[in-house]
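In what follows, structures are represented as structure tokens.
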Structure 1
Amino acid sequence: MSNIDNIKRAVLENRMRNQGVITKDQFDDFKFEPKTIELELGEKIARGQNLEVFRPEGLEELYGRKSLCLKVFKNESFVWGLPIGVGRSPILESTMVQNLMAIRGLAPRIYDIVKIGGKTAQVSEFVTGDEGVVPIEDDRFHIDGIDPKQAVNFIGGKLVDWQGCIFKDFNEYRQSVYDKAVKRPEVKGAGVGAYQSSKVFPGARDTQERLEKYNFKDMAGKTVLDIGCNYGMISRAVYDLGAKRVVGIDWPEVIGVTRELAILDGYFNLDFYGIDIKNVTGEQLKDITGIEKFDIHLFLAMEAWVGWPEWVKNCGTLYYEGHGKNRPFRVEKFN
């Protein structure tokens with residue numbers, strides 16, 4: 001790197017420090033190994049300085065979702081932006097920032113980071129609508145550059161270019177979410193402390209022990225509804241087993257933490273909805289999830305809380321866990 005480049009970098013980092021950003025000299029902590037997908041990209045529908053946008057056939061079928069596109073990075077595999085200049089960020093970190101802002105309705109959601117044709121790409125929500133600047137502010141992040149000030153970078157009220165956007169202090173923010181999870185959001189009738197354990201914090205129920213007991217099978221390519229998903233640790237496990245779509249539902253007080261935990265741990269393709277499980281109807285559930293009938297329902301330690309809503313058995317396979325000292329477990333098949 002030349003002296004001029006070093007000066008430019010020092011000026012940039014100093015400016016970021018003045019905005020409260022913890023600058024990083026390298027991106028090793030944020031590297032990842034995306035899975036490879038095999039699709040023909042087809043016609044390019046948009047382009048930018050660092051990426052190109054495509055809507056390949058088969059993408060929506062692959063993810064079991066509608067209105068998707070691929071944002072393919074042209075220059076580097078792990079970093080978004082050119083080696084010299086402002087607006088440079090780890091792709092993974094900017095994706096986390098974007099998804100956290102998507103919760104607020106200010107960004108298209110990113111469902112995955114993949115490799116295609118040897119290049120890194122984001123599997124993104126495809127948004128439509130009018131152009132027009134919407135205020136983008138959040139104390140958790142450094143929102144970089146002039147992009148949030150240009151109408152062309154907004155579609156349907158969402159900022160579509162998150163290059164250079166990073167956490168002001170990723171570790172501090174992640175720890176704050178872990179702390180919220182351990183404290184446990186207040187839910188009427190529930191105890192204190194985390195219910196599900198994770199790799200980072202303990203819980204009243206050990207997730208690994210539960211998974212060994214359940215011995216999930218035939219998840220590949222299936223749609224799965226996790227009823228009473230809590231922090232989504234079981235949802236993650238079935239997704240890792242190859243499920244196409246995994247949807248978790250729980251009380252609204254819980255789901256906020258669940259979504260953040262999933263994003264910060266790189267589980268972008270999981271859907272979590274905060275609803276009144278006891279009183280929601282099957283028709284309402286279909287409207288909320290967009291799925292008329294799931295292949296698999298997980299109904300684990302929920303009967304005492306919600307009884308048997310009429311829609312619980314509207315699936316191909318039901319994994320049931322009861323309550324009490326021995327917690328009965330069974331797998332039921334339906335038409």
Structure 2
Amino acid sequence: MSRAVTESEFKTNNFDLLRILAATQVVLVHSAAHLGLGRPAGLSLVEAFPGVPIFFAISGFLISASFERSRDVRSYTRNRMLRIYPGLWCVVLATVLVATLFGFGFLHLRALFWLACQMGGLIYTPGFLRSFGMGSYNGALWSIPIELQFYFLLPFFYLGVVRTERARTLVFAAAWLVFVVAAFLLAIGDSAVEAFHPKLLYYSFIPHIYLFLTGVLLQRWNAQRSRWIVGKGLPWVAAYLVVHFTVPWGVNRVFGPIVLAVATVSTAYTLPGLSQRLLRGNDISYGVYIYHGLIINILIELGHKGRLFYVPVVLVLTLVAGWLSWRFIERPFLRRKRHALHAVPGGSA
């Protein structure tokens with residue numbers, strides 16, 4: 001059902017390392033915001049590399065390759081569920097336990113309905129948890145439904161009437177252009193969006209999928225073999241910083257993340273053995289991402305706010321939680337994934 005994706009094309013990369021750096025960025029920004037620290041020195045540079053757009057671009061690159069090497073849609077779907085749901089279920093149950101210890105009750109119909117929605121990936125904070133911690137039971141989980149929408153939509157690009165690989169890539173490129181325009185119109189038309197339903201739209205795939213499709217296109221264009229990409233991580237990062245700090249905000253809200261997506265893939269294939277040497281194949285980024293909000297909420301509930309000291313506390317505890325999640329939850333379930341037709345090591349998709 002797919003192009004042959006050989007091991008040599010994806011052999012080694014730095015995606016695991018880039019994901020942990022992206023997750024750390026989210027942890028630092030959220031810690032500063034919710035622990036009442038204002039804007040510590042250096043935060044603007046950290047904010048210049050937003051973690052979620054990096055995740056979306058990496059996801060498009062790796063998940064499209066994963067689909068192309070899957071036996072069928074059922075295998076693809078099973079692998080996606082194994083990647084997302086075990087970790088999500090555990091953090092939701094951990095949240096219930098922690099919130100119960102702080103006096104919040106869950107033995108009522110609204111709580112049971114909320115719990116069922118969370119287990120399915122329909123993330124929201126119910127009214128009875130609005131006074132828990134920062135006011136959101138785990139604000140970072142908003143991107144989980146977006147990712148699930150990407151996973152759901154991707155097969156339709158492959159299983160349509162287009163049969164040749166070139167035509168299929170053109171379909172992806174056309175879709176990318178349409179959604180770039182849509183994202184740009186949304187970025188410059190905030191007032192019109194607010195009149196519609198900003199929250200509903202924001203939690204849909206529409207404003208975000210252009211980043212996912214950027215990753216898909218880079219993968220289908222074999223960016224990992226391009227002389228414009230491989231080994232060019234530093235120039236691309238420099239180009240992104242120029243764009244980020246000089247291009248007007250309305251345009252930069254869309255154009256900047258596209259350049260960041262290219263810089264991310266380029267960095268993944270610059271000194272590509274670095275990730276393996278440092279992490280030894282351990283991808284703790286998902287655990288770090290999904291647990292940091294809970295840890296911040298615990299500190300807030302305990303009254304620990306307003307001191308810069310608490311940022312490294314959050315970071316260390318989150319790294320520990322991420323490692324535990326990877327070691328005892330995610331990795332055991334990922335080992336149950338069905339083997340692809342063309343194995344592609346590097347970057348746990």
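Each reported figure results from applying straightforward, stated rules to the coordinates on display, with no laboratory input. Bear in mind the structure is a predicted one, so any value in this text is a computation, not a measurement. Cβ atoms are built from the backbone, for glycine too; each structure is taken alone.
Using the calculated result 18.4 for mean count of other Cβ atoms within 10 Å over residues 91-98, pick out the matching structure from 1, 2.
Source structure for this number: 2.
Starting from the value -8000: which structure in 1, 2 was helix-only ellipticity at 222 nm (-39500 (n - 2.57) for each DSSP H run of 4 or more, over all residues; to 500) calculated from?
1
Assuming 4.5 is distance in nm of label points 7 Å out along Cα→Cβ at positions 83 and 203 as calculated from a single structure, say which of 1, 2 it is.
Traced to structure 1.
Going by relative contact order in percent (Cα under 8 Å, 6 or more apart), which of structures 1, 2 comes out largest?
Going through 1, 2 one by one, relative contact order in percent (Cα under 8 Å, 6 or more apart) is largest in 2.
1, 2: which one has mean count of other Cβ atoms within 10 Å over residues 107-114, as calculated, at 21.1?
1
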